[in-house]
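Just so you know, all these numbers are worked out from the coordinates, no wet-lab data involved. What you see is a predicted model; the values in this text were computed from it and never measured. Cβ atoms are built from the backbone, for glycine too; each structure is taken alone.
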Structure P
Amino acid sequence: MNEGEKIRVMIVDDVVDTRDQLEKLLFFEKDIEVVAKASNGREAIAFARQHRPQVILMDINMPDMDGIAATEAILTQDPGIQVIIMSVQGETDYIRRAMLAGAREFLIKPISADDLYRSIRHVAKLAAMRPVAPVAGGVAGVAATAGQSSVDGQIFAVFSPKGGVGVSSIAANLAVAIRQQTNKKVALVDGNVVFGDLSVILNLRADKTIVDLASRIENLDRDLLNDVMATHPSQVKVLLAPPDPQRGELVTADHIRAILEALRHEYDYVVVDTPASFHDRSLAALDLAQRIVTLITLEMHCIRNVILFLEVANLLGYPNDKVMLALNKATNRTGIRAEDVEKHLQRKLALQIGDAAQEMTLAINQGAPLVLSKPNHQVAKDIMNLARELIAKSSAASATATKETKSRGLLGSLIPRR
């Protein structure tokens, strides 16, 4: 957005007083301009096409067409619009539905002036950082460098819908374990761009980070990747998060998609440390991943969040074998058994990783992954088994794809299967 240019805002709410109150709150903000007000979802779709707002304040509960349906329709016609969903209810289901529709933020009524201003300026700033055709320019540049053939690598996202379950530690150890077992090119990405921990866990300096790639996304190529990524002693290449949250906020979901696609063409395996949220940056990594290693612990609130994630994964159309459940910090001291979790989730746990809180903490403090510092520890062996399982699944999938392509021939590959 150019200096002096105002943020164009449209307000959508079926209550006249709410529309007028929001407009009054924004009236004296010199960098914000209300360009339209709509009373329902259908009117919002028409006004969005007519007035081209940059940000839409969208009420979720409206008659005829609700805010979720209107958001989906508006973003279909103009994906660049930033939608902030408003609701009097803050239940997880509402937030999930808003996220799936493409909303960037969720505000609970009554909305304070400070929260309103912050949200509008925040999403407008993110929109200004959106790259121009990032995937086409960036990935093509990587694949075509010096006529060298590209790698069709596998992306493994390590994820949990609850924080504090050890995602970053497992992701770091997993990347090293895959490198040890395959001796192939492995990249590790700190997808938690706001509060990333991999620089501490691996004792690496964050001289250059993912922000350096995001700011030059149109020029993304092999040389730029090599220049920005740090090299761990295990020879795993690491893309670090910035040391301050403010800079991390500049990295968008489009940046994440472009960077992961580029890495997939350069590395045999890409491991992504994914933040515990359903925001668009997390979903960008989860969408591209061939496998989502979903960590679960024997705690009721973690189990509840995993149930929610499985519902989201189903809504997003993820196949069942894409989501791989792994029990982390497995112990018999919580009063919940792994068998009970499987029964409750109606899903099998792919494997279990033992509980070694003290050893893991020591490894983090020393900046040495457990699979390197204590390779004979049972937890290190568990992580090596996880790496082995992922490698085997990816090899089997590649072999199946190759076999199908050969059996169908050129003509068959051009005709979709029924």
Structure Q
Amino acid sequence: MATRKVNFKRPQNFLFFLNLLSLSLVILYNKSFDRLSVGVVVGLTLTIYISNLLLLKISSGDHYLLQIVSMMMSLGIIMIYRINPELGFTQVIWYVIGIMTFYLTYFIIKKITFWPKCMKLYIGASFLLFLLTLIFGSTIKGATNWIQIRGHTFQPVEVIKILFVFFLASYYVNRNKFENKYILSIIVYLHIGFLFIQKDLGSAMLFYMVFIVIFYVYENDRKFILINIIAAILMAILGYFAFGHVQIRVEAWLNPWSDISGNGYQITQSLFAIAEGGFLGKGIGNGYPSFIPEVQTDFIFSAICEELGILTGIAVIMLFLILIYRGIKISLEQKNQFYRIVALGITLTLGFQTFIILGGVTKLIPLTGITLPFLSYGGSSLVMSFAALGILQVASEYIYSEQEENYEQGTKEDN
């Protein structure tokens, strides 16, 4: 039976010309033909083209993952550069660093084979980062989850997300040696407890959602799963009454119109922007995204909908859905149990993070401070998202499981 050869270069070439055209339009709008503008155009287009071409040469896994993310990054950088050219140039630099992190993570994860045996290391590193955040952390937007290093801010929780997924995967791979669902739950709730102390309830929600899905898939005790869900509901109620800024966000979510110039300002401006854009958008430069505070981080989706239209907003959602679909497909097809769980955990992390922020800016759920992966402006979140993507790229390749290796060794001995 003949097989059809997939041409991965077609979407790559499409991205190349799309970036040239879109960024040229933004430059014409800003009327800036300086080195900064040229650096954004050349840096972004070449980085996307070369990085995707290189992946075709070195990886036998899913080549669409990086192309999907490259499309997201293109839209994000175009919008950020339109809002603020300096931030757009900085985002291109972070994108280049992110691509380097993607390949570095890919080679490290692929070459080292003892990841399933490091469960205590993941726990220790996570709690160490939590303690460093509590001791040296800075409070921004009500949450103490940032560490400042020589003028640059860094979110340790972005690293802990990956460590948390690795911890869950290593636990279920080695559960026959020390199966204890109560200890697992205690460690998970310690993670969430640290996030409560930091008042980072958006990340606490994200960690819990990833845990409960993996717990549901790999745990047989359904009553214990129900107990964990009840415990989460109780923690949510406790968090509401314990933290004033949570009450403000919930009230702004329920009725932002009652205080449209105060606590409800962000969400109402977001809704106005999405509605104003219509189906095809007002065009690049014809909207007013700067009316929304923190538009380049928390509300980048609203800005995209205003100037590029709800049609582009739907395209962004579809890109995330395709990314999540391919991540789940990788998890189902992977034979190695550790990488199967890691692929599921990373996919859930990206998926739930997307749901939380898109739900927040569209008033589906209360707004949190979580950024939209690969689209929002940021450094640590973007770099660690690329690290997670590099791990998912490894998981998309064929990896021998221990059972297969033992079978092959036994076959050789019999011969």
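Where does the value 21 come from, among P, Q, when relative contact order in percent (Cα under 8 Å, 6 or more apart) is the thing being computed?
For relative contact order in percent (Cα under 8 Å, 6 or more apart), the value 21 is produced by structure Q.
As an exercise: distance in nm of label points 7 Å out along Cα→Cβ at positions 334 and 382, calculated from one structure in P, Q, equals 1.0. Which structure is it?
Going label by label, the one that fits is P.
Name the one structure among P, Q that helix-only ellipticity at 222 nm (-39500 (n - 2.57) for each DSSP H run of 4 or more, over all residues; to 500) of -14500 was derived from.
P
Assign the value 0.30, calculated as FRET efficiency 1/(1 + (r/R0)^6) of positions 230 and 294 (r between Cβ atoms, R0 = 30 Å, to 0.05), to the correct structure from P, Q.
Q
Please state which of the structures P, Q yields 4.1 when distance in nm of label points 7 Å out along Cα→Cβ at positions 70 and 302 is computed from it.
It was calculated from structure P.
Taking 2.9 as the value of distance in nm of label points 7 Å out along Cα→Cβ at positions 22 and 246 derived from one of the structures shown (P, Q), identify that structure.
Clearly, the read-out refers to P.
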